[in-house]
1. Here helix-only ellipticity at 222 nm (-39500 (n - 2.57) for each DSSP H run of 4 or more, over all residues; to 500) has been calculated and equals -21000, so which of 1, 2, 3 was it run on?
2. From 1, 2, 3, which structure was P(r) over Cα pairs in 10 Å bins from 0, in percent, for residues 43-162 alone = 12, 37, 32, 15, 4, 1 calculated on?
3. Out of 1, 2, 3, which has the highest value for distance in nm of label points 7 Å out along Cα→Cβ at positions 123 and 147?
4. 1.0 is what came out when distance in nm of label points 7 Å out along Cα→Cβ at positions 75 and 131 was calculated for one structure; which of 1, 2, 3 is it?
5. Which of 1, 2, 3 yields 17.4, 51 for Rg and Dmax of the Cα atoms in Å, for residues 27-114 alone, as computed?
Structure 1
Amino acid sequence: MPRNKYPEQTVERILKASYSLFIKKGYDNVSIQDIVNNLGDMTKGAIYHHFKSKDEILSSIFDKMCEEYSIEKLVKRYPGLNALDKIKMSFKEYFDDEVAIKIDLETMPLMHNPHIFAQLVETVLKVFSLQIEELIKQGIKDGSMSVDPNYTKEAAQVFSLLSKVWLLPTLSDDGMEDACRKIDMLKVILDAIGIPVLDEEMSKLSKQYIRRFYMG
């Protein structure tokens, strides 16, 4: 069997085709054969050469999204700001990114799947939370955050799980206004633990972001 000269391109094609099918048919309704058929010029063996299972494909899709929209990557664009303002600016930039919002809107229905939801929580804790913790430590040093230094890990997990999981519109049957009220509660919690990121402007932008999921 000839060696693939462009393995990165092959992996990218597999992930793109799989993502498209997961969105269109639902994760549970997609098989490896479906992915093969969608690609048209690839065998099961070629896919299994790069991925052990459909679960591993899903995990790679999450990893790619995290890398593409990493807060660690975004905050590097604002070297002159304190840690708290870096977080604010990175979220503002994300809220203005139509591609990122499109992906969020597309993937939201998938969160009803327990397996995918568990993957999201794992990614939030293993990737996003660690990046937030580093920013919290910076914020303590530069004075922009007042988190207890003994609980930076826990504060980062609270911030990450509440902002990335608890606020998901698919997590409950709450209506749009109830979902927006969660932003107000999140502000109370984050202020209390020393991460006052939800000022008036950020609260407004966050609610606008939430409303997009209900308005389509």
Structure 2
Amino acid sequence: MEKISKRKSDEIYSKLKEDIITGVLTPGEKLSFRKVAHNYNVSMMPVREAMTRLHVQDLITINKKTIRIKKLTASEVEDIFQMRFKLEAMAVEKAMFNIGDQEKDELLNTIAAMDRMRQQPTEWQKLNKQFHLQLYRYANSKILQSTLENLWSSVEAYMHLYVVSRSTDHTLDISHKEHLELIYLVYRKEAAQSVDLLYQHLMNTKQVILQELTQLGG
């Protein structure tokens, strides 16, 4: 029975998370434990477990019995990308000493998969996250990796704005070139240039997101 409840909780969590990230559930929208339980034909326990996980990942807010999809704000974008640069720059500098031919090829394979998924924004977004965390995993720092994974959970709804932006083709062209260049700079152990490019890449991404938020009135 406990395993069934855990499986149901995982299913609800995964579905709600994807709906939040892709905008099916809109920022500020109100949810209820009972409605979610009814929709999934489950008891309240797996729903509460799923909601707790979403709350920990900062995707929803819970105030007493009121649950809302977290609103997207420009100020949070600024905070997140400032933190991303500091932590990801540290990860890049550590990772480059552990990247050889095999690791470079693994990263290039992920980039190639991303390029094939340009017309499927949700899949491209998943691969983009995979690429970045894959690169930082080579830093061989469990604490840094865990911190970055949590930070990426906070940025996913914003990244969806990036992949569905009004200039998607041009945006993804730039991203593709920056990702490729970053791989080769890291492979050649060019620390300063790698960090400079990472900063440029993150600022380009942030700018697109802020433009989309402005269009949405955020």
Structure 3
Amino acid sequence: MIVLGIETSVRPGSLALMSDGQLLEERLIEREGRRQAQAIVSEAKALTLAHGYSLNEVGLIGVSHGPGSFTGLRVGITFAKTLAYAIGCRLVAVATPEVIAHQSRCDETQCVVMIDAQRGDVFAQRFEKIDSMWRATSPMRVLSANQVLSDVAEDGGSILLTGPGRPRGDATKPDTGFQVADDVQAVPMAATVARLSIDTQRNCDACDPFELEPLYVRVSAAEEKNPA
């Protein structure tokens, strides 16, 4: 089965192509000065063509559905829904924190995923490694980064802070009592989305392309200022 993974919750975004469980290629969407909305269709076509396939041969689409960039999520999910409907393939949505948690390659057994929520806040969710799989052990919350660090310090023990909203600078020093993931682990990538979508579609029904919506968690700043 040909699987197309789509990740647009952060820039520059990425696409991944898998065949029978093997990763063929992963590439960035934003290249040569083009934004995600301008490049995603042509990059997806080029990716499949480079490996002797067409988009019509994709059997499963996995898409990261948030939270993250409002614009990026709309671009990725709109493309995924349109393509899935057009070619009649299965569509699976994977939450962005789950994608990031599964990219953790350290020996930690707990992690907190932190995604920039703008306005000085982060989307935060805790995961624990159970039977070699990262599983959410808390609901997703919108908190200040300082509140997340305070909560982690109170809990004690060893924990990994990961995701685009993780702390930088002094917070990465060893005496803080936790580890901070590097960019390779912390930035969600389409190859991970594709792999998780394969597992997800085995255990649950695929998404209805007409019903799938981005997981925003909170409204945009513009909507907060001008509520309907």
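A short reminder: the numbers here are calculations on the coordinates, not readings from a lab. These numbers come from a predicted model, not from an experiment. Cβ atoms are built from the backbone, for glycine too; each structure is taken alone.
1. Values: 1: -21000; 2: -25500; 3: -9500.
Label of the originating structure: 1.
2. Numbers: 1: 12, 37, 32, 15, 4, 1; 2: 12, 34, 35, 16, 4, 0; 3: 12, 34, 28, 19, 6, 0.
It was calculated from structure 1.
3. Values: 1: 2.1; 2: 3.5; 3: 1.6.
Greatest value across 1, 2, 3: structure 2.
4. Working: 1: 1.0; 2: 3.3; 3: 3.8.
Corresponding structure: 1.
5. 1
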